[in-house]
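Throughout, read-outs are computed from the coordinates displayed, never taken from laboratory work. All figures in this text were calculated on a predicted structure; none of them were measured in a lab. Cβ atoms are built from the backbone, for glycine too; each structure is taken alone.
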Structure P
Amino acid sequence: MIPPLQFSLDAFIDKYRNRAKKHPEVLSIEFDDEWPSPCYQKRGENGEMVPWMPVEQQPKGSFKGTEEALGLSLHADFQCFFTSYYSFHLPAIAPQGRCELLQVCSEADFDRLQENVIGHLLMKKRLKQSPTLFIGLTDDDDYLISLDNHSGEVVLERVGKEPEKVLAADLATFLDSLTLEQAL
């Protein structure tokens with residue numbers, strides 16, 4: 001049986017794939033040969049717009065080293081979210097407004113994500129705040145969309161502050177609430 005989050009994540013990614021079939025320009029990005037990615041559908045010159053598509057990670061990434069370094073288990077939903085696909089960031093519309101879901105586009109990008117997660121969690125620990133795991137951005141640069149590492153709730157938080165608002169009971173529910181209309 002497919003876990004609810006994987007089902008919701010697959011359905012969200014399929015929305016993008018289906019939109020790109022009808023409107024290929026939706027999934028185009030500037031080619032950057034310094035950041036190779038299996039998402040690129042063709043090679044291009046640096047800065048040239050090229051089509052891309054989310055692809056399944058093979059093999060799947062692992063947060064095991066990060067967890068060992070921190071002495072902390074990362075929520076399973078967070079791990080699934082960042083180890084299922086290679087993708088560039090995905091804009092969407094949440095009930096609360098515009099957002100952009102963070103993604104990793106390659107193994108090197110996954111390594112960079114882990115470094116950022118470690119830095120974020122060490123800051124949270126230093127501030128004596130409960131651990132959160134960022135998954136997205138909002139139009140307001142001061143706010144992150146994060147996953148509460150203990151409860152699994154999707155929350156809105158100011159950088160360096162405790163979460164202010166629960167956006168969804170879990171990541172699957174949050175993903176199911178997103179639309180692409182007017183996001184692209």
Structure Q
Amino acid sequence: MGRPKQFDPDAAVERAMDVFWRKGYAGTTPQDLVDALGIGKGSLYNTFGSKHALFERALRRYRDSQAVALVEMLQEPGPVRDRLRRALEFLVDMDLADPDRRGCMAVNAAAELAGTDEVATELVQRMLARTEDAFRALIEEGQRSGDIAPDRDAAALGSLLLNTVVGLRLMARVAEGPDRLVRVIDATVDSL
């Protein structure tokens with residue numbers, strides 16, 4: 001009979017998410033994971049199977065925690081444009097406050113692994129589609145309330161807003177301050 005696990009696999013996935021988010025998939029070594037999780041390599045592989053399997057779980061954890069937060073902010077009560085502005089400002093503030101300037105783990109994974117890692121690509125595609133759908137729904141709500149012109153293409157605006165978020169998250173990784181990012185937010189909200 002084997003020894004019982006001496007660690008919490010859920011907490012380990014959370015710590016692994018942070019390592020992958022900070023270093024990327026290729027930049028993360030098994031030793032990085034062992035060090036961050038505080039477990040032996042045997043426990044790492046016995047519990048998660050492989051570095052890639054752990055990365056998949058970490059990316060799903062990101063989706064279930066970080067990515068869902070934006071969708072929930074967009075669904076809060078209040079005027080549509082105000083909710084959109086708050087959500088975009090929240091992302092910028094969060095990214096600029098992060099000392100590691102990690103940006104968005106999904107965007108980072110897309111930039112690093114799209115076209116070479118089918119599972120990661122699919123996970124990121126689903127995350128981005130969910131965000132885009134939330135933006136489209138917000139635009140449609142704004143059209144019903146009269147906050148956004150009804151003749152605008154809600155799907156196209158949802159895609160534009162998704163692209164804006166991806167760009168903001170990338171720009172925030174290297175921004176010296178919030179000025180340029182705030183201009184993007186202002187122009188985005190004003191364009192609706």
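When FRET efficiency 1/(1 + (r/R0)^6) of positions 112 and 144 (r between Cβ atoms, R0 = 41 Å, to 0.05) is computed for each of P, Q, which one produces 0.55?
Working: P: 1.00; Q: 0.55.
Answer by label: Q.
Between structures P, Q, where is mean count of other Cβ atoms within 10 Å over residues 104-111 highest?
Checked P, Q; max of mean count of other Cβ atoms within 10 Å over residues 104-111 sits with Q.
Out of P, Q, which has the highest value for mean count of other Cβ atoms within 10 Å over residues 32-39?
Q
A value of 19 was computed for relative contact order in percent (Cα under 8 Å, 6 or more apart); which of P, Q is the source structure?
P
Between structures P, Q, where is Kirkwood radius over Cα pairs in Å highest?
Largest calculated value belongs to Q.
Which of the displayed structures (P, Q) returns the greatest value of distance in nm of label points 7 Å out along Cα→Cβ at positions 16 and 56 on calculation? Don't skip to the end; give the middle numbers.
On the way: P: 1.7; Q: 1.1.
When distance in nm of label points 7 Å out along Cα→Cβ at positions 16 and 56 is calculated for P, Q, structure P comes out on top.
Using the calculated result -23500 for helix-only ellipticity at 222 nm (-39500 (n - 2.57) for each DSSP H run of 4 or more, over all residues; to 500), pick out the matching structure from P, Q.
For helix-only ellipticity at 222 nm (-39500 (n - 2.57) for each DSSP H run of 4 or more, over all residues; to 500), the value -23500 is produced by structure Q.
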